[in-house]
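Following this line, the structures themselves.
Derivation of every value follows stated rules applied to the coordinates shown; laboratory data play no part. This is a predicted model, so every value here is computed, not measured. Cβ atoms are built from the backbone, for glycine too; each structure is taken alone.
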Structure I
Amino acid sequence: MAKLECALAEAELKPCEAPPLLSVVILSFKRVGELKLAVESFTSQLTDGLQDKVEIIISDNCSGGATLELIRALAKEHPSVSYVAHQRDEGGYFNMFAAPWRARGRYTWLFGSDDVLLDGGLRGVVALLEAEKPAFLTLNKRAANADLTSLVWEQANTIPDARFEGYADLFAAVGVNQLAFLSCQIENTERARKLDPSSYLRTDTRHPHVAAFLEKHHNGLCLYSSANQVVHRLNNSLIVDYHPGNFFDFAAALPALLWDVMHRVGAPKDLFERITGDKRVATYDPPRITFVDTMFENMLRAACFSRFMGDSHRYVIEQILDHCRPHRREQFAQLWELTQRVQEMERQSKDAQSRFEELRDQVMKTSSLFA
């Protein structure tokens, strides 16, 4: 696969005496305070030989200003920190899929600039990668509020460590909430570079990496680690319509991309019904609530924010549901009819509001004639 690259404003990739085991690529965009904490949560752990096994690369998407000044300072202060800074805004997806080409380690760990890693986390990850040599590793996490002053929950999942002979089985076991969170995913760099990212860069889903991991690692050893040293800040997104956009994504956009990738790699056609729908997974038993239920839930949530599916989404989802439980098509038909009614009522409401404003303007103009 041809290297994914772009024009850079500046870069400093420090030489390595030998290729590292792990490249931590921290994706950066205009987060100064958070970025400093994220980087230093790794550099503080680079002791007792880890500094020879781990490199940190800040991949900045044209932030400029104070962010770039901070990145230069971090690279100057820490021998293991390198950076690349885009000349223009290439978009978050490009930054994500270019990361394995910037990594020089056997493994690439994409990490968000507003997340942090607790003490001991890095050594545990390195030991696991060295012992198991997986294609893909996903890590448990804990969650805190946006300024890290309060822990919201101690751990996302309570399931034990597990091995899977492919990403589809891992996906079924841990669910979309686990795999959508970027900072908990580590993958083999060579496998990642074999992906043609063009379709993923054009997609309208906010979580293209979830489907891309399926294409890259469908036939490789995949691990789940219950260790939860990654800390996720809740409600700290720079995206204005973060929640409504995610509702629509999990209802329609991501399933459409997953369905396409499933065909390409030969994944089981009933995978959507095998994937757990639990947001925090407590058991590896076959799920009672599945990803199909998650799709339906988010379809209703999205409609509450005036985000409605089109006919193309309906067509794909009906194809998906043909391979799920027998009653799924009927459930979806009821939901589709309900959301269509809501959409029509919103249209009528907007028309009535527009007509009201026109009449009000006419009254105002008439009143001014008799003033």
Structure II
Amino acid sequence: MIIRRILLIGSLITAIAVSVLVFQTWFCSMTFDDGNRIRMFHNEPADSMDMVIVGSSDAHSGFSSALAYKQDGIKSYPYTVDGETCLLWEAMVEDILRTQSPDVILIETYGATYPEMHFEKHNETIEASAYKLLDTFPTTPSKLKYSIKIAKYIDNSDALSFFVPFIKYHGRYGDYVENFKNQLYLHKTKTSPLKGILTKTAKCHKKKLIDLSTVDEVHELAETEEKNLREFIEYCKTIDDTKIVFIHFPVLAKEEGSFKYRGHTKAMMVGKIAEENGFDFINLQGMTGEMGITQGDFSDSGHMNIYGQRKLTAAICEILKEKYGVPVKGKHKTPDDDQEWKESAKFYDKYYDYADAAIKAGDKMKLADNQETIEKVKRGYNK
């Protein structure tokens, strides 16, 4: 009788746990482009990636995986979340290595450069990016570990709400239907031909810009960021078979001491610390001249448009080939013999033409990797 009662209670607890897990996955998992990007990354065939980029919006707007495959046969992905910081890097890299074994992981440096004067606002931004990231993680001890770690750095945050999304989103009833539709879309599509990229159809127009390619000074990092960076570097030293490389994407700055200027000089400090610890640092800011990048290749001061994306992708692929021997022929295979990648490369041509036409027509929009953008591109641009 007692054993039967224990079994009944155990079954009830299990049923409740499974129900909560299903409910929070299909209804409470908020619809964000960032979350979809990571979920689709894990839908890619295991051990099929040559390279993965970790970063924020400047990475998924500045690099195209489909174009990298078309030009150089490199299978890659931007594992990125808007507003991420170096606090999240270890969790991001560990999650990448859970399903992939890339030859190179590029770490875009911007996540370690936030100025202290913006820390209060940054605190809110990192909380949002942490939720977007951890919401995609399976319910495992690893997720609990990072939920606790991240919560310690964010005021008024709760580790349990990072671990169990239902706690954070349970009252947002109006979003449940859209979240469910999004999960059905992800279940149906699995992966996207756009491979997580984003572009804005605009050209940046600023006057009296500083040539940051010649600025090699360094600026100290905020205390928290430097601590997290150094902890991440120690973690990277334990990784075998995948080379960790730090990379700095270009930005625009109007004057010394401005937000973007200090972001650049702090990125140079990240590179200095990385090199002192035996890691490579690629300064794309210093290569803007040879890449032929001008402010017309930016959609704003911190993000590339489709033209800049094309130039940066070509430069990164050249470095991967020449310096790191990527791709290694036949190493990262896909079950369909790369047919899905070939289709992705063709779709990117249409995506590029769509964005190009919109910019020339003065039609400003955000073309993220989602169902709406894919349908637009399929129909073709028509203002």
Subject >> Value 19.0, calculated as mean count of other Cβ atoms within 10 Å over residues 82-89, assigned to which of I, II >> reply: I
**OP:** Can you spot which of I, II the value 134 was calculated from, given it is volume of the Cα convex hull per residue in Å³, for residues 186-249 alone?
**Re:** I
**OP:** Supply the structure label, taken from I, II, corresponding to helix-only ellipticity at 222 nm (-39500 (n - 2.57) for each DSSP H run of 4 or more, over all residues; to 500) with the calculated value -16500.
**Re:** II
Original post:
Of the structures labelled I, II, which one yields 2.6 when distance in nm of label points 7 Å out along Cα→Cβ at positions 114 and 194 is computed from its coordinates?
Top reply: II
Original post:
Comparing relative contact order in percent (Cα under 8 Å, 6 or more apart) across structures I, II, which is largest?
Top reply: II
**OP:** Compare percent of Cα pairs over 41 Å apart across structures I, II and report the one with the greatest value.
**Re:** I
